[in-house]
1. Given a value of 1.0 for distance in nm of label points 7 Å out along Cα→Cβ at positions 89 and 129, calculated from one of P, Q, which structure does it belong to?
2. One of P, Q was used to compute helix-only ellipticity at 222 nm (-39500 (n - 2.57) for each DSSP H run of 4 or more, over all residues; to 500), and the result was -4500. Which label is that?
3. Thinking only about distance in nm of label points 7 Å out along Cα→Cβ at positions 153 and 209, which of P, Q has the largest value?
4. One of P, Q was used to compute mean count of other Cβ atoms within 10 Å over residues 25-32, and the result was 14.2. Which label is that?
5. Given 17.1 as the derived value for mean count of other Cβ atoms within 10 Å over residues 81-88, which of the supplied structures P, Q does it correspond to?
6. Upon calculation of Rg/Rh (Cα atoms, Kirkwood Rh) from the atomic coordinates, which of the structures P, Q produces 1.05?
7. Assign the value 4.9, calculated as distance in nm of label points 7 Å out along Cα→Cβ at positions 33 and 105, to the correct structure from P, Q.
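Every number here is computed from the coordinates shown, using simple stated rules; none is lab data. Remember, predicted model here, so these are calculated numbers, not experimental data. Cβ atoms are built from the backbone, for glycine too; each structure is taken alone.
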Structure P
Amino acid sequence: MTDDGTVTRATAGPGTYWAPGTHILWRYRENGGEHFHIARPVTVVRDDADLLAVWLAPGTECVKPVLADGTPVHLEPLESRYTKPRAVQRDRWFGTGVLKVAQPGRPWSVWLFWEPGWRFKNWYVNLEQPLARWAGGVDSEDHFLDISVHPDRTWHWRDEDEFAQAQRDGLMDTETAERVRAAGREAVEVIRAWETPFADGWQHWRPDPSWAVPSLPEDWHRTPAHVSS
């Protein structure tokens, strides 16, 4: 946002970075396809050669996958969750906001969650393809397996059942699954060593109160050329 209150739209290209306050899209492609099924407008907190941090504000209009009849994905039994026809639906991010932090080239991002009243809840390691940058934001593909990290630095794997089901349903081949497991083990080593971003105090960060909630652009699903990872 500029001094006169004008929202800065994402325009970063190769070798450039977004200024704090810029609105970009954080998107995920459907597994095994080319279309985007998750799109979340976020506000840039920090962007440089070492790290991208963005804020997903409460109430942000987003796009999420649902079953073709509108049923929320998580309500479908696991055995058929990834094989039934799907659609996308506009919705809003309810509850507290989320700070997402990613390091260039790493096959995961780290999300920070808070309880109401800014009581820190946990870090969440989302295993995924390294973020691909384009002028309007960043894109990835989720890899199902995740890690939850608690304030006392203990951790545990999450969604191992979904990770296994995705392989059974052909959404992930054996080679990719092995790479995801290896990425998870690498993330665990970062957790055990308490390195960036866990050691950087992000749990004490707070959003600029002057920031507006980003809007979801009508062309959220556009497929631009990616400029970098």
Structure Q
Amino acid sequence: MANTPLYVRIERALRARLVTARPGDGVPAESALAEEFGVARMTVRAALNALEADGLIERIQGRGTFVRQRPAPRAAGTLMSFHDQVRSWGRRPSSRLVEGEVRPATAEEAAALQLTAVSPQVVAITRVRLADDVPLAVEYACFPPHLDGLLEADLETGSLHRALHERGVRPTLGSSTLTAQPAGRDGGRLQVPDGEPLLVETRLIVDQHAAPLEYTVSRYVGSRYSLQVAFDVQPPREGDV
């Protein structure tokens, strides 16, 4: 903790306060926060910049700094395209293309997509997904090789699911697994430290014919994205305490 930069400590303190704040609440001015924490305004500004990058606050010129409306969590049992979801928040979706190619499939990808060729290939599309230019996730998506036409679609401002519909392929049902992992090599792409915990969703989607269509690993910054899970509570078994 002693080696933690001052601005990071202030950011964490302010982040904790924002948990109970309401959208539209004012955030104290830099001068007031600098006096409260006993630091220079430059240090406070660095903390506020980090909160703004995460979409938690917004600065309005001539008015001040305010708590921003938090994005609604995505229901884990429903998959809306990222493009449509970000638009539903009133924000602007975009993507930064990292990889778009046909390449050899990994063993995991081939098994998930049920590829039976001797040397199976996949259409691999890796993108950083952004809302108002703030990176939310790195998405590693793979499709069967006959969908190589997806590489001609608009992969930065368009929706892949819309591109699939335009090609007569409809994503229908899916299943996913949620884990947590450090950012690692994706830290730079997401503008977070390498050790930052990410929410990792691994999902498989089938098409209207129940054929495997998309195998995707999405790595989300936990402070910028959330999932809402509904569940049943099972009664205790007989003999359990």
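1. Values: P: 2.6; Q: 1.0.
Answer for the origin of the read-out: Q.
2. Among P, Q, the structure yielding -4500 for helix-only ellipticity at 222 nm (-39500 (n - 2.57) for each DSSP H run of 4 or more, over all residues; to 500) is P.
3. Top value of distance in nm of label points 7 Å out along Cα→Cβ at positions 153 and 209 goes to structure P.
4. On the way: P: 19.8; Q: 14.2.
Comparing all candidates, it corresponds to Q.
5. On the way: P: 14.5; Q: 17.1.
Comparing all candidates, it corresponds to Q.
6. Only one of P, Q returns 1.05 for Rg/Rh (Cα atoms, Kirkwood Rh), namely Q.
7. Values: P: 3.3; Q: 4.9.
Traced to structure Q.
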